[in-house]
Structure P
Amino acid sequence: MANYSIRELEHLSGIKAHTIRIWEQRYGILSPKRTDTNIRYYDDADLKIILNVSLLNDKGFKISKIAKMSAPEIAEEILQLSENSSDNQVQINALVLATIEMNEVKFDGSLNKMIRQLGFEQAMLKIIYPFLNKIGILWQTDNICPAHEHFVSNIIRQKIIVAIDGQNLQNPNEAKRFLLFLPEGELHELALLFMHYLLRARHHHVMYLGQNLPFTDLQRAAEVYRPDHFVCVLTSIPEREEVQAFIDKLSGTFPESDIILYGFHAQHNFLRFPANVKKMQRITDFIAAVDII
């Protein structure tokens, strides 16, 4: 059972902490617990309640009416919203709840619905990326465990791979060549997989080398493939103090190719980027760059 502060509920639900306290006092929406040292905290049940209350309130339900509804009545209203609404926030919250419950049927059903409604690319941008930001809050505050992360990542990974497989493979002699990889030790590949899809959907040729690639193997592959562009995501590897050396090594080893870097470790203010290296802050920056290549 996870414990949440009121600030964490605010970030996850979008409801200000001050408002949550008023709702507690006036309507008894939540019943916070207290630690042995008298610090207030909330549990998974409270998070589910506030997410559902937030959605109903956004849809025009007065808080006074919601407070009088039973738990089954609230659940039924949320189910109707989820089934009938195209509202992104409804689906994002549904994914958060399914993650906490580790309910694959709910998670898969909600995600499939949004893919059908929005198309795969827009579902990733409008649903999955905001959802992953919320999951990041849960991860940073130790309210989900590695099992939750694997549960989420593997389902999303499967969706991206299916979407990639649905794109026509281009002739490398007639299309721009992109070599995609993660450095040795880096295992977080969802962003790189999505980039693979984006490139294939735009009729570029991709050599996808994936996770944990030693630099010598990168060199061997590049000698054969001769890419126009390298794409690399730096999430946790290399270490902060080693990022500049890695960038300089990439640039110096492949001076004739453009190198695109994305991810947390590519955003440090102290980094210097050689002429053939471009930093992407957001996935939409990558899309914009690819669209003009």
Structure Q
Amino acid sequence: MMTICMICPRGCSVDRSIKPGICGMNEAITVARAALHFWEEPCISGERGSGTVFFSGCPLKCIFCQNAEISHERFGKEITGNELMRIFDRLVEQGAHNINLVSPTHFAPKIAEVLRVYKSPVPVVYNSSGYENVETLQSLEGLVDIYLPDLKYFDGAVSKKYANAENYFEFASKAVLEMQRQVGTLKLDEDGIAVRGLIVRHLVLPGNVTQTIKIMRWLKDSLPGDTAISLMSQYTPHGEAVNNPPLNRKITKREYERAVNAMLDMGFENGYVQELDSACKEFIPAFNLEGITQEGD
């Protein structure tokens, strides 16, 4: 019996057991890297690192994606649900503060199957572009402890230009509200490590501070005042963006100051900001199948 894929807002209706969907992937879980990561928000990385699992493919495919090697070019290795559980175990054994699922959307049903069996001893983080179907998120309720969406664009013309997704905010805004409903505002343990809750990320794009201001205003009007906001300055031109002004440059100090001031003016005090020198290709992890398989698997 044919199973059509309606996991993400693209609704491509493809039978991924036969051919790839718009995300670029077949139905088998495919991963490109599983390792401790130290460059997330301090409450996620902590001192021991976040146990990141990078999934291949992506439904959104922004033209500037720094992980284009796996999101656009689909580099990775197919694994089973049991192999994914062994990956989780190794990350926990290495001391990971959490299991951090990076770009998991298009594999959400299979990940949910795994998480119903695998009772993680550390929090599970769902780290996504925000381009989600509420119904997909509802299927993860009780399985995810921390939601880490990037609320990228406000205006449809902008999301169409940069990701061919004119309906991005329509879906992402509903997704963020559903995430908030499930896990509430951010809660930290006595060591300052996240144990549950929502952190909304926003990547400030060059020439697009107006998008940032609109998103901050929506967050103020729609979420509790103590919502955790992560305002990222790390944008670095990649892929098609190098030939698409203004995305062909990093953000300026003035642009980031405007973005930070907008966040503060909206009354958000529970937030994270970055140094401008975080906009550096050296912070992009190597996608080389590290941590995917070991002898005996």
Structure R
Amino acid sequence: MKILISDSFDPSLPGKLAQFGEVFDDKARLGEAEVILIRSKTKANRDLIDQAPHLKVIIRGGVGLDNVDREYAQCRGILVFNTPEASSVAVAELAFALLIALPNRVVEGHTSMAEGKWLKKELKRTELLGKTLGLIGCGRIGREVATRAAAFGMKVLAYDVVPVAYPAITQVDGLEALVAEADYLSLHTPLTPSTRGLVNAELIAKMKRGVKIVNTARAAVIVEDDLRAALESGQVGGYATDVWPSDPPDPGYPLLHAPNVIMTPHIGASTSENLLRIGEQIVQILSQQNL
């Protein structure tokens, strides 16, 4: 078996995969690959698949599969897998770190002090205790966030098209009902035709004024121009995101220069522990295939 590692994984992964055959990271050898391992950077689209006539398996190390043309892969008889269980804690911890940073003015405090300012009176904080967190999507990552929010004394509500019973979460029947109650919103939906542009001007208008939003899902779940307008008007009090329409985003992306925004460069799944877990799941997947 010939295995192409197309994106960055834990350095130990090639050694773990040696039992299955030849492992290489030279993308010029795509045409030889029977298995390709990707994360977010590589797009396993029709063009890539057509350049890999021997391809049998695509494994995406991570949660979503929106960077894989699954329909075309299926037509070609190519198996597609991801590693959804591996990344839950890593992404949830970053989401909660952003949730804490927004009301505590952490970034503003650091930046102002680095600039020689002392904004002790100006930087007013608010607490998470007693506030309502609304989860849009409550899969593995959403449930991990809920556990942490409950430990901070937050009330956790959630809306999902597939209701999930979970001790820390109260299910809400509709999205509009959820956003009307939430002081904070955390997004945990996959990118699908129904979730693309989900957070738009119409939905934002139904939110509490000053609501704070954390996005570790996908950038396209947000209508960026609508959100920027809401940040400028104060309807949305803060936005923290780890996800972008491209890595890196275009310099003109509207939210890069919007007020009250905290940004990280798509590092949600980039913990050392998570990369090891991803590697373990890849080994498990390949062990179960008769290739």
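Of structures P, Q, R, which gives 83 when volume of the Cα convex hull per residue in Å³, for residues 151-206 alone is computed from the coordinates?
Considering all the candidates, the number was obtained from Q.
For structures P, Q, R, calculate Rg/Rh (Cα atoms, Kirkwood Rh) and state which one comes out highest.
Answer by largest value of Rg/Rh (Cα atoms, Kirkwood Rh): P.
Read the figures in this text as sums done on the coordinates, not as results from a lab. Since the structure is predicted, the reported quantities are computational estimates derived from the model, not experimental observations.
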